[in-house]
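The numbers here are math on the coordinates, done by the rules we state, and not lab data. Quick caveat, the model's predicted, so the values are computed rather than measured. Cβ atoms are built from the backbone, for glycine too; each structure is taken alone.
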Structure 1
Amino acid sequence: MLIKTVHVITGLDRGGAEGVLFRLVAGSRTMVEHTVISMTDAGGYGSRLRDMGVPVYALGMRRSQMSLRGLARLYRILHETEPDVVQTWLYHADLVGGLVSRLAGIRAIYWGLRNLNLDPISTPWTTRLVVKTNAILSAWVPRGIVCCSRQAQVVHQKLGYAAAKFHLIPNGYDLSLFRPDPEARAHTRQSWGISDGEVLIGLVARWDAQKDHANLLRALSKLTCRCVLVGDGMDDRNLELLSVIARHRLDSRLILAGPRDDIPAVMNALDIHVLSSVSEAFPNVVAEAMSCGTPCVATDVGDSALIVGETGWIVPPSQSDALAGAIQSALEERLRTPDRWQARRGACRRRIGDRFSLEQMIQAYFSLWSDAAGKRVA
């Protein structure tokens, strides 16, 4: 008999948590009967889930703003669905989904924590209030708290979250999708005007202060290689980005590729992926690049060092000299010792397969939900 799991998430647009939810649902449909509820709209992932036959409900609430109609509909869906387990994703969904699930008589509730940085400058006060409220409610509302990152777990326990309820489940990756693909590499590089022998580094990340693109651009100004930027806001409509590029005179060495849906092809096109962030929990792009055999230079944020291990380079955040030095070391190894570079590429992929496979993540969630499936209050 399938476990009935309802997921409550803030939204279903492009993002790390949304991508993990999609992979989890897609990979476990033979074991779990999934229903997905977005507090806002169906986003990009909603249609993909529906195409797989997964029921998706969009409550139509504005971000950070609850409505009585939306709350009533959420209660009705939960009451009619009668799930064995409710899995919530992100702070607002933890709060709203958790409380409404309790009102609907459901006790097998698992929160999902995926953030690390709660800096008062970059984090809205409403989000910080939700986090404080959740910390107080964490001893009562959820049966457990799923966290993807060791560092995020430590941070939230210090904030007052109930320490005994945490379950660490790292993100998992489909190595049949993220894999070395010479054909995709050649096609993508050709579309960008990059020759086969030219070295290309890149960053896949939306325009956001936490991603610290300025740090990467400062580092790039000390190097001679070309770089591609992929993600929301990575185009010539972003005047703030263009200003930073012009300041460092990098126009001729940068490719602004904008948002892309073919991330495996992008990772294959790169020789080195660079993470320049000042804050992350569990950076998916690092693991995705490594799955494709692309070594990474990453700042020491969240679980970056745990993901990379000995396969790449870890540097302090916000230090462009250190970032440039690590990128230069990677470039020199690639150009001067190709056999060592190929061994490194293989080690990247093996590390993700050994520690962070999609199958491992699915089994961890399934074990957690199976344990709680018989404990729902009718």
Structure 2
Amino acid sequence: MTSRSDAVSGLEHGSADLDALHARIAPRFRRAEARARVRRYLDGLLGPIERKNGWQMAEYLDETGPQGVQRLLNAADWDAEAVRDELRAYVIEHVGEESGVLIVDETGFLKKGTKSAGVARQYSGTAGRRENQQIGVFLAYASPRGCAFLDRALYLPEVWTSDAQRRAEAGIPEDVGFATKGQLAQTMLARAFAANVPARWVTGDAVYGHDELRRWLEEHGRSYVLAVACTHLIWTAGRQEEVQSLAATLAADAWTRLSAGMGSQGPRWYDWACLRLPYDARSGMAHWLLIRRDRNDPTGVAYYRVYAPADTPIPEMVRVAGMRWAIEGALEQAKGEVGLDQYEVRRWEAWYRHITLALLAHAFLEVTRARSVADTTEKGEGLANASPSPSPKSAAYSG
């Protein structure tokens, strides 16, 4: 099977595929100079550059300085939201399937100083602690054909909302106020639903498992597997109980060993328990509490609220819970391969512009990798199905 690194190293950035992708977004750039510039920018993001900053991009593109790169992100006349829509259409065209899963997650971008839009001392799982950073919330799409991003949003901490001068210096639009990460995720999901993205499920970690997002998804008839905190309360036997307390009372035969998908070391095996919840649901739908326990560490327990068709089998819930890891891998790849986190911009719009183009470059790599895998598989199947020269034994056999 062709690996991602093989696909990356085998790319020719003047290829017809990249030209076609550029042609797809070119109408979103009003001036010819910007259209040509974004093609070179994609080349740089996909190129073997140690860091995708202005100076190294300029050197790779044989330019005298970073002014052209900076102008594309800060001053050129183009619509990053329209390019985002093209990104979404491109991803669905190449990896979309009815069984697709929409995944929400966030990542941090470590920064120095206080000028970059949305920067603050805040926690993210990227650093595992509070750091001076920006936080981006992302929506990815995963199917058996691959995983790529559809949308992005820059989280604006509350400390920014009332500082008019700071907002103006960072170019934050006046109509942008504080929104929780769950609200940002809801906005991106709403755009995906409006665009008829083929997706059977929504999943995410406990940041997105709060009541507001879950109830909104239920109102829109969307199935989900969303992680919740160990202190999450559910009603059982006429009273509220924390899910961690409920899990501790389960009998040994309540647990089933299932794989949550493939990891770097092979299948990810865990012990799982699933409890039907007596909550109101739309006709044909139901609620569950899904519990995952580490096989080697009984204290390593995770909890998920599930809303789905009433006949959904537990292995399908487990599969979706495991799909959440796909966005973590995709974020790591986007940072390592196309410089998602290597920008040198401070303003709100420039952040969206770089991030959108980096996600587009990542999607191109994912589509290229998936095509390479499909080609390899097809060739292998062709060899397997080829008619061999008959051996004496098979030639004599007449059935």
Structure 3
Amino acid sequence: MRIPDFKLERYFARHEFTARHLLCSSDCETLSIEELLALSPGAGAEFGRLRLGYTESPGHPELRKAISGLYSDAGPEDVLVFAGAEEGIFVVMNALLDKGDHVVVHSPAYQSLYEVARAVGCEVSAWEADPADGWELDPDGLSRAIRANTRLVVLNCPHNPTGYLMSREKFEAVVSIVRQHGIHLFSDEVYRLLEYDSNDRLPAACDRYEKGISLGVMSKTYGLAGLRIGWVVTKDRALLDRAAAFKDFTSICSSAPSEFLATVALRHRDRLVQRNLGIIRSNLRLLDGFFAEHRRVVEWARPKAGPIAFPRLKADIGAESFCADLVSRKGVLLLPSTKYDYGDRHFRIGFGRRNMPEALAIVAEHLRGKPGGGSR
């Protein structure tokens, strides 16, 4: 397999641990091991007794049970645990797809959601969101994209990088289309539970469709990226078996400490989710004021879920240059849309962390020093 560099990850490899302020992080506020263990009486002592041998390849039974509790119609047997969501994407696409298959991908997209399929030898078509309409997706556009050899549709809601969340009606239309054609639906749901209004929450694809595949991870909603625990959930047992066999050539099994800590976190998921939603909502209020003040330079479609958005620069400057200037002069890291193969006018901003106000104030000061940077 030959696969191009992961542009976003190479960008972060260069800047993530040297920039003074990260304002494009896609994960939420994290916590320490001590803080996590304190949520569950006795967990600290149990963690200290943990044996550091190999774990079960599908994932520890207690972890798979905790994960299955996130879904309305899934059991532990429907869960396969991975070393992060990235491994889940890589393994499932290699287990499912063959050279010459066609894949339709919600775009703009996290690179691995289309690049892995291309590396397998698939044809990939973009199902383009409409930036002029709040990043809406048109189910009719999906229908037009489907071909005789379409094997997979990739959906990402809540969406990275725009924060878009489709309506229940559109989601049901997507399920109807893929079911009509017998196509698998790979649903990247890593920001699920971070809807600003819980009434907007979509069903999980694995609960709604027999060929639905739901992707989840501890990194985003729960802020526990260092655990490197992700999963897929599906009722397609044959696919799950092929993915488990392919995983024997990647991580084989997960880290025992990470599985233990992820299980503790999921048992207290409501507390972690509400904490991170509180941070997000507080930061959103600041962002509303920021974008109002600088509306001559930058605009955004206010997201409906998650800790990221994808504003557009209106000034006569490319996103790549803007972000490079900002990190070199002010030490604040934003992510240009070039890392999504999506032109040079947008950038990703992250607001799931408590230190966002400090970084945002620096960006505001930076913009005020540029022509047209204020609202007047």
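Each of 1, 2, 3 could give mean count of other Cβ atoms within 10 Å over residues 260-267, but the derived value 21.6 comes from 3. Consider the structures 1, 2, 3: one of them gives 18.9 for Kirkwood radius over Cα pairs in Å, for residues 132-339 alone as calculated from the coordinates. Say which. Only one of 1, 2, 3 returns 18.9 for Kirkwood radius over Cα pairs in Å, for residues 132-339 alone, namely 2. With respect to FRET efficiency 1/(1 + (r/R0)^6) of positions 60 and 276 (r between Cβ atoms, R0 = 35 Å, to 0.05), the largest value across structures 1, 2, 3 is given by 3.
Across the set 1, 2, 3, distance in nm of label points 7 Å out along Cα→Cβ at positions 84 and 204 reaches its highest value in structure 1.
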